[in-house]
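Coordinate-derived values only; no laboratory data. None of these values were measured; they are calculated from a predicted model. Cβ atoms are built from the backbone, for glycine too; each structure is taken alone.
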Structure 1
Amino acid sequence: MNEPHPHETRIRASVDRIHAALERMDSFGRGTASTRARVRQGLTCQVEDGAWSFTADMPSKAGGSAEGPDPGVFGRASLASCLAIGYSLWAAHAGVPITELEVEVQADYDTRAQFGIGDDSPAYRAIRWIVNVQSPAPEAEVREVLDLAEARSPYLALFREPQELRRKVRIRKAGPDRTPSSHPDARER
């Protein structure tokens, strides 16, 4: 039997350490993540989350400057990378070697609703993912790891399950008087 790769040992130890901490302290794994997107110019947004900063935009044919990927790319990338990381994490934890892994996310869309045409939802019509995996382990073990990772995937759950959504609006006057509006429409939604 081959010795586990050092990154597999590190991943397994990290998962075990986090699992133990979560069992000891209920509040350990809870919090609020915050990501901010600020329009720089036109439709180009600077996105920041902690130490990370990147650009999102729309293609020029949709009125953007094409300075970065559009939000759909980031959404599909979030799902694809969450699945790929989860598969790798749980495979390493279970001792199932994976030598190659790729996840492709495909989404069927219809942009008419996004531009106010018709009554349909602007949501994707269907989402599929294709997992290409290479492993010397038996196929049943690989499939078991994939199933476990999917059951524990936060972004797969985000796409599958309804989420509580709330909007809060703060409207400020342009210019030197930048106090928040007291108009009733400034309330949380």
Structure 2
Amino acid sequence: MRKNVLLTMAALIFGTSLAYAQLGTTAPTNTLSVAVSNEAALTISGSGTTTLASTGTNFANYTGTTSMIYFIRTTETSGSGYIKAQITTDFAPAGGPSVANSGTSGDTLSYACTVAAPGTACTGSVNASTTAQTSIATFAAGVHSAKAGNAASLLWTLINDPAYKTATYSATVTFTISAT
């Protein structure tokens, strides 16, 4: 009887190991899929306030720099992108500079652009506007920023008109970034 039990147990162990080996011969698989699309984001460096200051000779223009980091990826064959700015709230209180009336009063607010590749910066001096977005940078198809972002900046210039009343004036500029 002891031999039968040992033979039966040996057969069960051997049979179980063969059955296990047969089940493990195919490896399960899974396919991962990801759709990578166009994308854009913009951060303004610092406190969110750019102070314009007049230095040098009497009534030297007010200047200041707004620094930003952009993140972008455009579609490979037909994509494009841009960064634009618009003065959405004119200088206040009354008695100081006015972007909306700069054509008649001569107190122009303008900027020059610096944009790291792959962006193409605006050229020359661009007059800011309260009625339309003005260009800071453009992007071609199939371009992308670094993962940490790329630098851009605006050097603002505001005419220093002796007619301005003494006060602290502020205006709001709204930036827009887009990628297709």
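Of the structures labelled 1, 2, one was used to calculate percent of Cα pairs over 25 Å apart, giving 56. Name it.
Answer by label: 1.
When mean count of other Cβ atoms within 10 Å over residues 55-62 is calculated, the result is 11.1; to which of the structures 1, 2 does this value belong?
2
Determine which structure produced the value -11000 for helix-only ellipticity at 222 nm (-39500 (n - 2.57) for each DSSP H run of 4 or more, over all residues; to 500), calculated from the coordinates; the candidates are 1, 2.
1
Tell me which structure, out of 1, 2, gives 48, 21, 20 once Cα extents along the principal axes in Å, for residues 79-166 alone is calculated.
Source structure for this number: 2.
For relative contact order in percent (Cα under 8 Å, 6 or more apart), find whichever of 1, 2 sits highest and give me its label.
2
Given a value of 1.5 for distance in nm of label points 7 Å out along Cα→Cβ at positions 135 and 151, calculated from one of 1, 2, which structure does it belong to?
Values: 1: 1.5; 2: 2.4.
Considering all the candidates, the number was obtained from 1.
Just checking, which of 1, 2 has the largest value of distance in nm of label points 7 Å out along Cα→Cβ at positions 119 and 143?
1
1, 2: which one has FRET efficiency 1/(1 + (r/R0)^6) of positions 95 and 111 (r between Cβ atoms, R0 = 30 Å, to 0.05), as calculated, at 0.10?
Values: 1: 0.10; 2: 0.80.
Answer by label: 1.
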